[in-house]
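Below you'll find a set of structures to go through.
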Structure 1
Amino acid sequence: MKVACSWSGGKDSCLACWKAMAGGHDVRYLVNFVSTGLGKDSFHGTKAELMHMQSEAVSIPMIQRETTWDGYEKEFRDVMKRIREEGIEGLVTGDMDILEHRKWVEDMCREFDLQPLLPLWGLGREAILGEFIGAGFEAVVVCVKGDFLGEEWLGRVIDERFVVDLQDNSRSSGLDICGENGEYHSFVVDGPIFRQRISVTLGGRTWRDGYGFLDVDNARLIKKVD
């Protein structure tokens, strides 16, 4: 089935895309929304140009739209209409278990005769992180929610040590180790669907509205050796 993948640049959308491809689906587009005037992903705060670099790295075209929070639903509908007219049959998302999110996705897909595909739905948190790491993906933490995680978590690589430390933290704070409630967001730089690796130079850290953000000062694509 020809599908598009909702893309944030983080681990969940990337893993969902990989699982959809492994299931035989043909991912024709990555779909991403950035905040008007900021040029960053509407949810993760990742720069728009970095998302395009991911698109080039995985060799899947990206549809990227600027929007405000109030205009998000309209822009989403416009994109769904476009991809349906181009023969896309389904939409892949990285949703895990928030029923409100699933209902919204299913309602939108129903409106445009698209099949919703949620490859991570119902999987355990440890299983999701274990599959992401075990498959060979590499990601760095670029955003944290200060109520749960401090500045020292910014820039950390998502690996086995990271998961253990998160599990220790969750026992006292109650955070979701996959960051499903916004505790942290990541930027994926390599993995099995990447034809080129993204080499990044990490920059400064800033805080606003209770969230910490890590800037990526420089990024470049590096061809992978077979």
Structure 2
Amino acid sequence: MMHSSNKPYNISNFSPYFTMSYDSKRRFSSYWHQINEIITIGPDKILEVGVGSGFVRMYLMNKKIDVITLDILFELIPDIVGDVIRLPFKKNSFDAVSCCEVLEHMPYSMFIIALKELNRISKRHILLSIPDSTPVYRINLELPKLKPVKKLIPHPMPRSKYHNFDNEHFWEIGKKGYSLKKIKSDINLIGFEIVKTYRIFEYYYHRIFLLEKK
């Protein structure tokens, strides 16, 4: 099913994406990083997998980027209703693809399939955001006449816990069996180079990956 990308985004009554508890101040920090990474790589045409509240799409469109949206939920009025593991596009259809806070909603075996699909349809870049539950300490120090210090310091002795499906996430980075090392290794095996990865300081539950096809 396809909708015109010129239609207004009149989906504010669809929960849970249109509540202040979802679009929190921290989540807007995540939106900022997604937008910044996309604008920095400078695509003319991008696929956004996972509509969410639609904020990122609307901002990028205002920056004159051609954004096509895909989501499995027709209620969110994506341009195309579809599944990330079976993307209805030809090879190299988009300059870049953004898929943020989506892939953890499927079993890890399907995550691998989805990454292969993203690799197939993107000419060059993939932007991912995936939950990271690895314990960290957040340091935010501001003193007069000194440069502010903002750091996320890994816990010296983190304890990995098993992830129990919570009706939302099948897995998260930092849980048993899903170490960051494993995620990076699988991403590389699929045919991506990890240009950068980092946890968002203001919302360190979200980890950004900027990938480039090898």
Structure 3
Amino acid sequence: MIKILKYLFSIFKKRIPRNSKTAFIYNKIPEKGKVLDVGCGNNSPRYVKQIRPDVYYVGLDIDVYNQSADPEEYANEFIIVAPERFHTAIDEKKNEYDAVISTHNLEHCNDYVSVLVAMTNALKKDGLLYLAFPCEDSVHFPNRKNSLNFYDDSSHKEVIPYSKTISILKENGMTILFTRKRFRPVIPFVMGLFYEPLGKLLKKQLSFMSATWALYGFETVIIAKKNI
């Protein structure tokens, strides 16, 4: 049975899109590394710890958002802070983390620049940052339930400019390892081609493997390494 499970696991890993959040968690975080997940809704504490039970996981958010399981059962630390203290709470722990994850968080922040800088400060030397946020072009995408157009989500505060984000990272001692303004991994993209007629009909973003997002290139993805 164990051999069968290992075999199935190896097949699953091969189908994970390169440079996705899942691939980053599997392959880029060092063994027993310390991870900060900034804006850790949507069951992220459970997801990360199920994939990498060896890591020390710290989740930070302004509320308990869309968690089907108690995040404190999975997180080593689960921190809730007021929105006005969000970036300062990150900045209090400088040079502490081997990896920082921030997926679909920056666009919800009151001051995304301060949050971005604080995340770079939180990393140790050679620490890795994974960023994902709606691309600038998403303001022109079709309106869909579950968000395809940037403005479908009323909690989005500001479109995150790609060039400025890259500049801020470089100014704060980060080297860009991977970047796509519109992330389109192959397998989800192909699935999106098949799903799109149904998505149009239902006016819904079909989220299995983020196929609709991949088809449109909804996400900007940046992976960076701290040099100092």
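Given 2.5 as the derived value for distance in nm of label points 7 Å out along Cα→Cβ at positions 66 and 106, which of the supplied structures 1, 2, 3 does it correspond to?
2
Quick check: 31, 20, 15 is what I get for semi-axes √(5λ) of the Cα gyration tensor in Å, for residues 74-193 alone, calculated from one of 1, 2, 3. Which structure matches? Before the final figure, lay out the partial values.
Numbers: 1: 30, 16, 14; 2: 31, 20, 15; 3: 26, 18, 15.
Structure 2 accounts for this read-out.
Laboratory data are not the source of any read-out in this text; all were calculated from the coordinates shown. All values derive from a computational prediction rather than experimental measurement. Cβ atoms are built from the backbone, for glycine too; each structure is taken alone.
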